[in-house]
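Quick heads-up: structures coming right below.
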Structure P
């Protein structure tokens, strides 16, 4: 198997097998050997990348821990190797899972996965609308600022308008992060389907 570069990032959780370039049935000897080889290239003392070295170490620690390795093999997830953006997506999914747990309808009479997707899509639409609205506010304040003249003394009004523009820019950035997290959560749900009861699936939704 070809060695995977230590700096490779995969979609979702970084795969420790890919990071170390080992087979999925690799034993402790092979894992340690792969880490030593990559550590020589990525260690900061050797002119390597500190983040790449840390990622290699995390991959080794996971694969040498039988329980964590078993959980990763079963789920494809480990918090130490998760991308921060994916963690946000997972947190959104966790909230939606709580809705499934609390829903007292009989399983098979409704599709919880479809409900989760619909909730995420609604959040994306709402965040995009809010983002556009805030961008328009920011642009309008900027146009006011460009027309504002100030002769002398403290520019109180200009300071306040610029502060509003900065606050609006931060709100736009937060909305963008929210959209990205929701889109990541949607991607994580993409491979799931749910089997409905035949009668429930055939019954039209009353509006």
Structure Q
């Protein structure tokens, strides 16, 4: 309980921006628009920055903190490569999910077909509880402009620079759009031969076709 109070005390302010989408077929229209919300101005905090901040809040030297973070990174990698899960206290748990491509019969699947689909992360109850204490602040007026296919492709290329798979929910976040619009974009890229669907139903995700999205 004390830890939760401390985490709640550390809660900051998240800037957001709304996007009102009016031309999405059955999901939204002029009288009943759909609204997407996304984080604005969020940046990536590096391991070096974390080391400095941690060192400043305790008696451990920055170089020692950096060394621990590096060792932790390697240990997490080795643990996941063995098919094990990693629980990082009040941060959450990392695990590996697998895919066997478009195979529909178990007797047709070989070890060469099975690959790592993604690194899954499940936040701890403490972290989830702490995030609910964040204050929200509007970053500006509502935006109504939809991304063009070209603009969406540029953003997805950035995603594929560090990831091998793409999920519909990630398209919503990356392109700041609704679920319906995300599927419109995905279907357009699949039809254009730039994305390929993998898996079925809830496990379905997409991979970039060679020559697309910088691959």
- prompt: If we compute mean count of other Cβ atoms within 10 Å over residues 95-102 for structures P, Q, which one ends up with the highest value?
  reply: Q
message: If you rank structures P, Q by Cα Rg over 2.2 N^0.38 Å, which sits at the top with the largest value?
response: P
query: Taking Rg and Dmax of the Cα atoms in Å, for residues 15-54 alone from the coordinates of each of P, Q, which one would give 17.8, 51?
result: Q
- prompt: The value -11000 for helix-only ellipticity at 222 nm (-39500 (n - 2.57) for each DSSP H run of 4 or more, over all residues; to 500) was derived from one model only; which of P, Q is it?
  reply: Q
- line: Candidates P, Q; mean count of other Cβ atoms within 10 Å over residues 39-46 computed = 14.0; producing structure is P
task: Consider the structures P, Q: one of them gives 3, 12, 14, 15, 17, 15, 9, 6, 4, 3, 2, 0 for P(r) over Cα pairs in 5 Å bins from 0, in percent, for residues 47-134 alone as calculated from the coordinates. Say which.
output: Q
task: Of the structures P, Q, report the one carrying the highest value of mean count of other Cβ atoms within 10 Å over residues 119-126.
output: P
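Computed from the coordinates by the stated procedures, all read-outs in this text should not be read as laboratory data. Just so it is clear, the model here is predicted, and its values are computed rather than measured. Cβ atoms are built from the backbone, for glycine too; each structure is taken alone.
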